[in-house]
Every structure is written in structure tokens, then in C-alpha cells.
1. Looking at structures I, II, which one was relative contact order in percent (Cα under 8 Å, 6 or more apart) calculated from, given that it came out as 12?
2. Looking just at distance in nm of label points 7 Å out along Cα→Cβ at positions 138 and 194, which of the labels I, II belongs to the structure with the highest value?
3. Compute mean count of other Cβ atoms within 10 Å over residues 2-9 for each of I, II and report the one that scores greatest.
4. If mean count of other Cβ atoms within 10 Å over residues 66-73 comes out at 9.5 when worked out from the coordinates, which of I, II was used?
5. Which one of I, II has helix-only ellipticity at 222 nm (-39500 (n - 2.57) for each DSSP H run of 4 or more, over all residues; to 500), as calculated from the coordinates, equal to -17000?
6. State the single structure among I, II that was used to calculate percent of Cα pairs over 26 Å apart, giving 59.
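All of the numbers you see were taken from the coordinates with simple rules; none came from a lab. Here the structure is a predicted model, which means the values were calculated and not measured. Cβ atoms are built from the backbone, for glycine too; each structure is taken alone.
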Structure I
Amino acid sequence: MFLDEIGDMPLHLQPKILRVLQERQFTRVGGKEVITVDIRLIAATNCNLEEMAKNGEFREDLYYRLNVIPITLPALKDRNDDILLLSEYLLNKYGNLLKKGPKRLSDELITIFKNYSWPGNIRELENVIEYLVNITKDDIITPENLPVTMKQKICTDTENGPDYCLKTQLEQYECKILSSMLDRYGRTTESKAKIASILGINLATLYRKLSKYNLQN
């Protein structure tokens, strides 16, 4: 049996759970028959139960009964490698569920995901992925497709700060300008020299920017 957010359980209900764990028995609400159970219990919380027990906010006996094999799971923002794996799994899950076909995240969006603080952890990631699969028509999901609430969080995130938001927007704008000029003037060496001249940068700088945004070809 899995009990999520066990730290939010009211104190008056905790003895009932303790009885089930200790005696392997319970009685249904309104019933008289004592039912014996054989279960393995997993409980999860984002609270510090030890501190709550010391403060009288959580039963100490229940805390020690639950804390047999504790597993500490780091926040999603501290597990960069997991973010991409989970995103790919969720893209496949909701792509099949919503019959939207295969989709993938753009390189820019992957960078944003890895730098985002994810205050809602995996639940927030799953909600965002479900939203993106629903509303994105193209096969590649870009930062422009992000929900407004997440864009606002990125801009005010205390870890990345507004500078990160500004940097991201400037890079996206620069990429669009370069892509537009390549479409207009062409991609030959002579065309790129002309673009560099128009932008007021040297040719080497232009090539670095084209490489940065994968616009070489």
C-alpha cells in the first residue's frame, strides 16, 4: 500500500494507521468485524517527519514505525540526467495516449528544462509535457510552446534570475535574425560574407554564431 504525503495526515488519524502497521488489523467505518491484512507499506512525504515529531506535529511512534528503510530522493532540479530521460518517457506516454505521434524537445528547450528549478518536481514536469504534447502541432517542441505560467517562473526564478530569461530571449531573437538573413541572401560563402558585413561583424564571428544555432547548412 502506498500512502502519499503522509506528513499531511491529521494527528487524530495517525493512531489508526499505527494500529494497522503494528497489529495488521482494522475495522471498517460503521463495521464491527475486525479484518486482518498482510501488506507492505510505502509512505512518501516532502516534510521533515523527524522535525515534525520533535515538535509534536507528527506521532513519534508512527514516525519510527515508518522509518525502517528510508529512501531520500533528491529534488528534480538536482537530477539533471533524469530530466531528459523522464521527458522522453512522458513524451512517448502522452504521444501515444493522445494519439499525437512522436515528438521531441528542441536543444534550446532541453537547456531550459535542465536549468529550470522545477518547484513541483516530477508532477510539474509531467503536467508541462502533457500540455506541450496537446498544443504543439510540430514534431519538435520549442520554448515558444511553453505554458505562460512556466515562462513567468523562468523569468522570476531565484536561481536563474531575470538575466537568464533575457539571455534566452536575446539568443532566440538572434537565431531568428540569422535564419531569416540566410533565407534571404543564401548560404554560399559570398552570401555569408555579405550577411556579416550587413550585421557589422567579421566572418569568423558569423560562423561561430551559425555553428551555435546549428545553422551551418
Structure II
Amino acid sequence: MGRQTRAKATRKKILDAAVDLFSQRGYSSTGLGDIIDRARITKGALYYHFDSKESLATAIIEDATDRVIGAFDGVASSASPALETMIHGSFVVLSMTAHDDLARAGRQLAQALGQFSEAGATVYYRHWTTAVTTQARKAGDEGDLRPDVDPDVVAQTIIAVLLGVTQLSAALATGANDMLTRLTWAWEMLLPGIASEESLDYFQQYLSRASVRFGQPVAPPD
């Protein structure tokens, strides 16, 4: 195994160990020594790749962002209407957050680092803002948004919904299906306020199909 290949393998071991520990214990309760022990590497090997716990967490956020935004961009690359892309993409992203360890850790760390450093959190939120804003503006150009709504405000609202749904479901520990159900409820509330009159029925029907595809929603609580 060449030096470059070994370095890549070591970096992956460090990141995998950090993802596991940050997910299990949280950012504040995990030390670099814990990561060294879990990865079974030397202190020098860790510091060769990362000079601090924050830089390690930021690398995880960047990798997670690339994975999640890549999935969203895959949805956006279709010929579907942009508002449909935002609905479909939101389900894809939340499903990944629930089932993909890296995606979940990236989201958790973006929130955790926001309390200590803007750098890591900015990476996560900036990319999200760009991706969703692009689609919201496209939806406006396609005539699927109400003429009295600002596409940039629509994008910010959708991002806030995604973050809020994941945060609430994590806090209540109610699981992935519940998270996707809450997302369905949020879109049911949002669509009448943002979709054009001519497009509303189509996107409401699309939402119904998407919610079934990603997990049968339950009725709202009484």
C-alpha cells in the first residue's frame, strides 16, 4: 500500500470513528483521545490530518454536506418542475438524515458548532441556502409560485422547516417515520401560501404521492 493510499485510509478511519463518537456522545463530550482510541491510531497520525477537534468536525460537516447536497442535486437534475424538486428533495434529505450516519452527524455537528464557531455551521447552511434558493427562483420563473411571494423567502422558509422538523423529531426521539410525517404536515401548510392558484392542486397531489412513497403519514394529533 502506497503512502498516499495509507494516508487516505487513516483519514477515513479517523472520520468514521469521529462520526460514531460524536453521534453517540455529542460534540462536547467527545475528546480527541476518545477518537484516537476508537480509530486505533497514534496521536501523531490524527494531528497529521486534523489540528483540532473543530477542524475534524468541520471536515465531517463538509463531507456530509457534499453527500446530502449531492442527493438533492440528483433530484434537481431531472426535468421535473422546481417546486416538485423541492418537495421530493426535502423527503430525500430528511430520509438520509434519518438513515445515513454521516448525514445525521453532519447535521448534528452543524448545530453544535454553531454554539462555538461560525465556520463549521456556515459551511452546512450556506450550501443549503444556495441549493434551495436556486430551485425556488426557478419555481418562480416557471409560474408555480404565487406572484406576491418572494422566492428567496420561500427558500429560507423551507430550510427553516427542514431544520425544525429534524430538531423536533430528534428532541422527542420519535423516529424517522414521525419526522417524515411532520414534513408532510409542514408542506400541507406551506403549499396554499406559496403555490400559484393554477398549480396548487397538482403539487398537493404530488405531495400525497411523495408522502406515501417515503412512508405512510399518520393523521395529525387531535
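1. Working: I: 12; II: 18.
The correct label is I.
2. On the way: I: 2.6; II: 1.5.
Comparing I, II, the top value of distance in nm of label points 7 Å out along Cα→Cβ at positions 138 and 194 belongs to I.
3. Once mean count of other Cβ atoms within 10 Å over residues 2-9 is tallied for I, II, the winner is I.
4. Details: I: 9.5; II: 17.1.
This value belongs to structure I.
5. Working: I: -17000; II: -26000.
Structure of origin is I.
6. I
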